[in-house]
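J.: Pasting the structures here.
Coordinate-derived values only; no laboratory data. Note that this is a predicted model, so its numbers are computed, not measured. Cβ atoms are built from the backbone, for glycine too; each structure is taken alone.
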Structure 1
Amino acid sequence: MQEFFIWLVNAIGTMGYPGIFILMFVESTFIPLPSELVIPPAGYLISQSQMGWTGVLLSGTAGSVLGALFNYAIAVFLGRPFILKYGKYFGVSQKHFYKGEVYFLRHGTISTFIGRLILGVRHYISFPAGLCRMHLGKFCFYTAFGAAIWVWILAYIGYFVGNNQEKIMEVSRQWTVYIIIACVLLITVYILWHKRKQNSA
């Protein structure tokens, strides 16, 4: 793993921002390439004055959004027709599907944003968004918002930790706990706001 990490540092240093864009595109699809192995090396290169914060944030976020759109398109053009036609054989009736669609269309923005911040969810949150045909503009905005925060955190870790892969993974896990706590608080606030809105209506 350490050798692979060193290779990533060298590869990103050679390919520059297009390399970050390509790797984050791959990471954002269903291919299991952890972003913790992509962005921290770029943060390390920022500390070495070989890259800039703006370029890393823009290329990392843009790659994440394009990868998410790739999953979104798969869900729209392949997943949705399949579920509507064969879902009943897997216990998903059209009635259940449409109920889920209504729920996601109502709460898809908060789900997409938070999903981009949680490990194991960020790669797949695009699929329910595509299945429910979430508004593309909102999908891109909240995907970019969540992805930018995560890219900044990982670049920040790499900037201060350096090219110590084990230390980076340790600090990344710590930040994951902080993010989960923040997401729980955000969801709580969202639920209270939504209930208050319904009561007012």
Structure 2
Amino acid sequence: MLELIKAGGWLMLPLIACSVIAMAIILERAWALRRGGIIPPHLVAQVWHQLKSRQLKPDQLKALRDGSSLGRILAAGLANWDQPRDIMTESIEDVGRHEAHSLGRFLNTLGTIAAVSPLIGLLGTVFGMIEVFNVISQVGLGQAGALAGGISQALITTAAGLIVAIPSLIAHRYFVRRVDDLIVEMEQEALKLVDVIHGQRSALGSAQA
């Protein structure tokens, strides 16, 4: 492996750095985007039960806000639970946009690595071919061993760039889709709470009338 890195030349260093960064981002996002940590099961039902029984105190609301992304979205809606539906929904959507930005953290970097790595490999190919032509101009085509260094650099950097780029691109596409799915699901869960609260309020208003 060390011989391949040496044969690839100095452009192998940024490719190695890209591979390390990409792997760190993939592992971090795989852990951070776990569904259970973002959308705890039955959270909406628990919040509604606490609200209905008047057990939702400020400290519990703070714990809800600090617990998960869905909790922060629900807390934004609950902060305006006595407001009209459109205001409550708007507050949920506003926090949802912030959560979408947070969930997509580092994904631009991962996408950049996926796009740049093949270009770095291609640059290594160009440098390798330049070296090959320099050798040809000096010693001619009769000495294959003299040409091996430039050819090795050209092939190794190209392969290394693709090795880094392909899994980075796959992971980037996967995480972007996962973030989109999680955001949609969180909005649906939050709107369930909005519907329940305003449905209960409408029922109480009709009963009092």
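J.: Which structure, out of 1, 2, was helix-only ellipticity at 222 nm (-39500 (n - 2.57) for each DSSP H run of 4 or more, over all residues; to 500) derived from, given a value of -29500?
T.: Matching structure: 2.
J.: Comparing percent of Cα pairs over 20 Å apart across 1, 2, which structure shows the greatest value?
T.: On the way: 1: 59; 2: 67.
Between 1, 2, the highest calculated value is found for 2.
J.: Still on this model: Assign the value 1.00, calculated as FRET efficiency 1/(1 + (r/R0)^6) of positions 99 and 131 (r between Cβ atoms, R0 = 35 Å, to 0.05), to the correct structure from 1, 2. All intermediate terms of the calculation are to be shown ahead of the outcome.
T.: Working: 1: 1.00; 2: 0.10.
Working through the options, I get structure 1.
J.: Comparing structures 1, 2 by FRET efficiency 1/(1 + (r/R0)^6) of positions 35 and 59 (r between Cβ atoms, R0 = 30 Å, to 0.05), which one has the largest value?
T.: Numbers: 1: 1.00; 2: 0.70.
Going through 1, 2 one by one, FRET efficiency 1/(1 + (r/R0)^6) of positions 35 and 59 (r between Cβ atoms, R0 = 30 Å, to 0.05) is largest in 1.
J.: Further, regarding this structure: Give the label, chosen from 1, 2, of the structure having the highest value of relative contact order in percent (Cα under 8 Å, 6 or more apart).
T.: The structure with the largest value is 2.
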